[in-house]
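Take a look at the structures below.
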Structure I
Amino acid sequence: MEQPEKKALINRLRRIEGQTGGVRTMVETDRYCVDILTQISAIKSALDGVAIEILSNHASGCVRNAIQNNGGEAEINELLGLMRKMIR
């Protein structure tokens, strides 16, 4: 399924790539551990935001269509499995 806000998601992912490069540089230059961990936390939050957006699009698109067409039992189970993975 195509993501409705694909351009915005790609921009967010590019920013995250920049942040991870920044963390690598911080490690290479022996920056203060707390600063590095703060940046890692920000990256994790940003990735979670992207994941939630994609998960929301999946639920409102693919899963909804499957429920309307064939009951969507397999897709609901798949969605629940994804949610379990995300909250670990």
Structure II
Amino acid sequence: MQGIKSLSVIDGKSLLALDVEPPKFIILRFLPVGLHILSGSAKIGKSWLSLWICQQVSGGEMVWEFETLKCGTLYLALEDTVDRLH
């Protein structure tokens, strides 16, 4: 069958011997690079917190007491209307 790859298996000893780069952080010691899910009760400010963090990171400004890596951000407000965001 074409397109089917075999399962790649690695044992613990080989895994520990690998040279793995340390994670890169967007917010130093707080938020590593990657996809994150922010969850909580409704209407407690998750969207506003996410938007504020994006703004701080895109400007290279502090998030609370943490330094940020200035970089581009993408905020997907998939549940918010334009009026609500405005």
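Quick note: the coordinates plus some simple rules give every number you see, no bench work behind them. It should be emphasised that the depicted structure is a prediction, and the values quoted were computed from it without experimental measurement. Cβ atoms are built from the backbone, for glycine too; each structure is taken alone.
Out of I, II, choose the structure whose coordinates give mean count of other Cβ atoms within 10 Å over residues 14-21 equal to 13.0 when calculated. Walk me through the numbers before you get to the answer.
Details: I: 13.0; II: 7.2.
Only structure I yields this read-out.
The value 16.4 for Kirkwood radius over Cα pairs in Å was derived from one model only; which of I, II is it? Walk me through the intermediate numbers first.
On the way: I: 15.1; II: 16.4.
Only one of I, II returns 16.4 for Kirkwood radius over Cα pairs in Å, namely II.
Using relative contact order in percent (Cα under 8 Å, 6 or more apart) as the calculated read-out, with 29 as its value, let me know the right label among I, II. Working shown, then result.
Details: I: 29; II: 23.
Attributed to the structure labelled I.
Tell me which structure, out of I, II, gives 3.8 once distance in nm of label points 7 Å out along Cα→Cβ at positions 30 and 54 is calculated. The partial results should precede the final answer.
Working: I: 3.8; II: 1.8.
Derived from the structure labelled I.
If helix-only ellipticity at 222 nm (-39500 (n - 2.57) for each DSSP H run of 4 or more, over all residues; to 500) is calculated from each of I, II, which structure is the one that comes out at -7500?
For helix-only ellipticity at 222 nm (-39500 (n - 2.57) for each DSSP H run of 4 or more, over all residues; to 500), the value -7500 is produced by structure II.
Computing FRET efficiency 1/(1 + (r/R0)^6) of positions 6 and 46 (r between Cβ atoms, R0 = 41 Å, to 0.05) for each of I, II, which one ends up highest? Please report the intermediate quantities before stating the final value.
On the way: I: 1.00; II: 0.50.
Ranking I, II on FRET efficiency 1/(1 + (r/R0)^6) of positions 6 and 46 (r between Cβ atoms, R0 = 41 Å, to 0.05), first place is I.
Among the shown structures I, II, from which was the value 1.6 of distance in nm of label points 7 Å out along Cα→Cβ at positions 38 and 78 calculated?
Details: I: 4.2; II: 1.6.
Matching structure: II.
Between I, II, which one scores greatest on Cα Rg over 2.2 N^0.38 Å, for residues 22-69 alone? Before the final figure, lay out each step's value.
On the way: I: 1.86; II: 1.18.
Going through I, II one by one, Cα Rg over 2.2 N^0.38 Å, for residues 22-69 alone peaks for structure I.
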